[in-house]
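Undergrad: Below are structures written as structure tokens.
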Structure 1
Amino acid sequence: MKIVALGDSLTVGNQTIFDTTEFEESASYPAYLETLALNHLRTKQSNMNFSIVNKGVCGDLTSGMIERFATDVVMEKPNCVIILGGTNDVGWGFDPAVIVRNLGMMYDAALRENILPVPCSIPSILGFDEFISPRLRLNSMIRAKAEQNKLAYVDLFAATANPQTRRLLEEYSADGLHLNDTGYERVAQCVFDQWLKPFLDNETTKT
């Protein structure tokens, strides 16, 4: 089982520069998610080969994700692709309808290649309240698109936001926009609980 995690800096995760050109891999939700999945498969005594490939690009827009979809997703030949995009689009003021259209193009492209797409809502933000409302509109559209295509929908916004203020919870925030290690762990747990665990359980019953 191979999964590609496609997205922007929220998928890249936290990285540490150790010289002027290289990065040391650090906390990311795909890395935490892979650990959760492997531990679960061990408890199920499953011999399934499992891996997650991190295809996050810092600062990427959904239009950029479309441009690299063939190389970063299709050519990897995964079983599934987790798609977490739109945060930067919202920051640049793009209409949520345009963003969800781009996301929908990726869902459709994955399905044509027999790759299961997993739509995710984008998390909230802390300290920039004007960007919360477009996030809510976008996430509502992502949910509707997922339901239209009979796809799982992972609600990362609800998992990381204060239900009263709709702001990103401080305990998960690194700088108001990006997540800290605890935040990425929370995202991974959310993806695992809402989609990956039941998906793996279903797959292991087939073998």
Structure 2
Amino acid sequence: MIAKQLISDLIIPLDVADSGATALGLMDEYHVTHLPIVKEMEYLGLISDTDIFNLNNFYEPVGNHPLSLSHAYVREDQHFYDVLRVFTSMKLTLLPVVTDKNIYTGSITLPTLIREFSNISSIDSPGGIIILEINDKDYVLTEIAQIIETNDAKLLSLFITSFPDSTKLEVTLKLNRIDLGGVIQTFLRYNYIIKATYTEDTDEESLRDRYDSLMKYLNV
């Protein structure tokens, strides 16, 4: 999945002649706090509601506003993970996509990003979740996969969470099986620490908690 495949058709960019008041109205309509500014489709930068409020002149053209996010964008061919990295590092509500000649081609919205993240992580697929706690030097993906596969299960997705000033990793595994008993027993036999498990009965609550955590992480 690359950036140009994530573009939403809902967002109309601002022209340099549009006023700050127009920009704030569109932000309210789109439920975002950022909008791209273009001049004859050349991407100039991303304006935020804070930029407009700071100038304190809502009828000033947005082309006259200083932009705090002039370098907020991704190229059309950048990977989904690059998109996610820019979203989180810059705390954006949408992300412009441009060509290699800096021509604006569209924007990626946060709901689209969340939906694709759900697809990539197999959230909608039936199955169970196991969370392991592992020392970073002991993390061996092939061994984890072998344990799962020897129990006639498949690994649908895997995420690793590291912690500051710690050698511990939290490894979240999404499997294609609801009955996790055999897999859990094998992990315990190999001396793995199991922090938590989630089966079909608790998936909805678990996924809601994880969705809320992701939204908090994205500062939305």
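Undergrad: With relative contact order in percent (Cα under 8 Å, 6 or more apart) as the yardstick, tell me which of 1, 2 scores highest.
TA: 1
Undergrad: I would also like to ask the following. 1, 2: which one has Rg and Dmax of the Cα atoms in Å, as calculated, at 16.3, 49?
TA: Checking each candidate, the match is 1.
Undergrad: If mean count of other Cβ atoms within 10 Å over residues 43-50 comes out at 20.6 when worked out from the coordinates, which of 1, 2 was used?
TA: The correct label is 2.
Undergrad: For helix-only ellipticity at 222 nm (-39500 (n - 2.57) for each DSSP H run of 4 or more, over all residues; to 500), the calculated result is -13000, so let me know which of 1, 2 that is.
TA: 1
Undergrad: A value of 14.4 was computed for mean count of other Cβ atoms within 10 Å over residues 75-82; which of 1, 2 is the source structure?
TA: Derived from 2, not from the others.
Throughout, read-outs are computed from the coordinates displayed, never taken from laboratory work. Everything numeric in this text was worked out from a predicted model, so none of it was measured. Cβ atoms are built from the backbone, for glycine too; each structure is taken alone.
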